[in-house]
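Student: These are the structures in question, set out in turn.
Just so it is clear, none of the values below were taken in a lab; they were calculated from the coordinates. Just so it is clear, the structure is predicted and the values come from calculations on it, not from any experiment. Cβ atoms are built from the backbone, for glycine too; each structure is taken alone.
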Structure 1
Amino acid sequence: MAVDDEPLALGLVCSFIEQTPFLRLVGRHESAVAALKALHEQPEIQLLFLDIKMPDLSGLELARVLQRGPRVIFTTAFNQYALEGFRVDALDYLLKPFNYEEFLRAALKAKTYFELKQTQAANAAAPAPVAPEPEQDHIYLKVEYQLVRVALADIVYVEGLKDYVKVHLASQTRPLLSLTSLRSMEEKLTASKFLRIHRSYIVGLGHIQAVGRGTVQIAGETLPVSDGYREAFDQFFSRWK
C-alpha cells in the first residue's frame, strides 16, 4: 500500500511498486486516515510506503497506531524525521526525491525481512526432532534385600525357577538370585541383546558359543530350545549362520 498526500509523489511510488516483480499494489491513499480504514478492512497487507508529513494524521502517528500491523518504509522530504522513523521500527527511510534504484534497495530489504520471518514461523511450527533414547546398558535386581546394578553385557543367561531367577554372569562364578519371574526379567532385558529360548531360559546373544537345531551352547552349558520359542530362535539362527 502507498500513502502520500501529494498526488505526484503518490503516483511515483505506485509506479515503482507496479514495476517491481515481488511487490503487488493493493491500495493507494492520499491520507493516513483513509489508509487506516483500508488496513482494518484488509488486515493481510504487509508493507506500507508511507509519507510522514500529512494533515489530520501524520505517517509517524499512523505507524504508532498500527504497532504490530504492517511494516513501514517511510517516504519524506524531511530528513529530520529519520530518528523518529527508527523509533517506530520502520524497515527503511526514503528521502524525497528518490529514484527507482533507491526504492528497489528499500523494497529488497523488506523482501528479505518477510522471507526470514516466514522461515522462522515455519521452523517454529515444525515439530522438534525427537532424539532417540540412549539404549539401556544395565538393570537393577533385588538381591538379598538390596538393589544391585547389573550390566547387561555381563549377563550370560537367566534361568527361571519357581519363585525366583538365577542370573548367570560372566564376571563371577556364583549366579545372582533374585525374587522375580522370568517374564519380568524378559521385559527388563533389551530385545536386541537377549532371546528367550525356553520357558526357563533367556540367553545373552553375545555369549552364545554354538547353536544347534534345538540347543544353544553357552558358558559351557547346553540349553534346550522349546517349541514355543522355536520360531524366534530359528529367525535368530538364520542370521547367526
Structure 2
Amino acid sequence: MITVEGLTHRFGDVAVLDNLSLHIGAGQFGGLVGPSGCGKSTLLKILAGLLVPDGGEARIDGSSVVGRPGRTAYMPQRDLLLAWRRTLGNATVGAEIAGVPRQEAQARARRLLGRFGLDGFEHAWPAELSGGMRQRLALLRTFLCGHDVLLLDEPFGALDAITRRDMHAWLQQVLADDPRTVLLVTHDVEEALLLADTVIVLSERPARIVKELPVEFEWPRRTGLVTSSGFIQAKATLLEALETGRS
C-alpha cells in the first residue's frame, strides 16, 4: 500500500505540496495527472526516499519511507541507461546496488528478457536500441530491484504516439503476469485512463487533490477503448478537473 498523509514541501519560497493525502491499495495502479510543475515528480521522489518533505508522512505498507530510500522501485523520466553497459548489464544494475550478487541478478534478467521484448538483445549497447526498447529495458531494471511498489515518472513521455500505445499494451501484459502496486505520473489523460485503476488529479502548485476518479473499464484495455462513449465521458471529467485545478 502507498499512503500519504498531510504532505507539505517547499523549494525556497515556492510551496509545491500543500497538505496532500492519498492512498493506493496493494496491487492497485494509480495514475497521477496535473499541470507541469505542480509537484507530481516531487511526490514520487519523496515516496522513493530521495527527498525529505517539510511535513507530513509517506508510508509503504505502514512503514515510513521519509528519508529512507530502497523501499520502492523508482523509474525517473529519462531512461538513464549506462552507455558503457550492455543490455544485460543495464538490466541488473539496480539489483546489484540492492545487494543481489551479479550472477544471480543476471540469471533473473535472462529469464525476463523475453517478457520485456528484449530476447536476443542482451549484448546490445544502449545506442543500438530503439526508444521503445530503451524504455522496456529501463522498466526491466526497475522490476529487477525486487520491490512490490513501482513509481513511474512519465516513463513513455518521450515516445511517439504509436510506440506509446504499444507500450501501454505491453505494460498491461507484464503486470498481468507479475502484479505490482504502481503509481504513474503522466501528463496524458488518455494514458492514465488506459492504465490506471484510479486517476488522481492535482491542482497547480501548491498541489492539492482536485479529483479522484475510479476507472471501471475492463482490463486489459485496448486502444480502441478511447473512442467509446464511456471513455470520452471519463476523459471530459478529468479535463474539467484539470481546469478547475487551474482556477
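Student: Please compute mean count of other Cβ atoms within 10 Å over residues 11-18 for structures 1, 2 and give me the label with the greatest value.
Tutor: 1
Student: Let me ask something else about it. Comparing volume of the Cα convex hull per residue in Å³ across structures 1, 2, which is largest?
Tutor: Going through 1, 2 one by one, volume of the Cα convex hull per residue in Å³ peaks for structure 1.
Student: Given that distance in nm of label points 7 Å out along Cα→Cβ at positions 139 and 171, derived from a single structure, equals 1.6, which label among 1, 2 identifies that structure?
Tutor: Source structure for this number: 1.
Student: Matching task: 9 is the computed value of relative contact order in percent (Cα under 8 Å, 6 or more apart). Pick the structure from 1, 2.
Tutor: Derived from 1, not from the others.
Student: Comparing 1, 2, where is Kirkwood radius over Cα pairs in Å, for residues 99-226 alone highest?
Tutor: Biggest value here belongs to 1.
Student: Starting from the value 1.01: which structure in 1, 2 was Cα Rg over 2.2 N^0.38 Å, for residues 27-114 alone calculated from?
Tutor: The read-out comes from structure 1.
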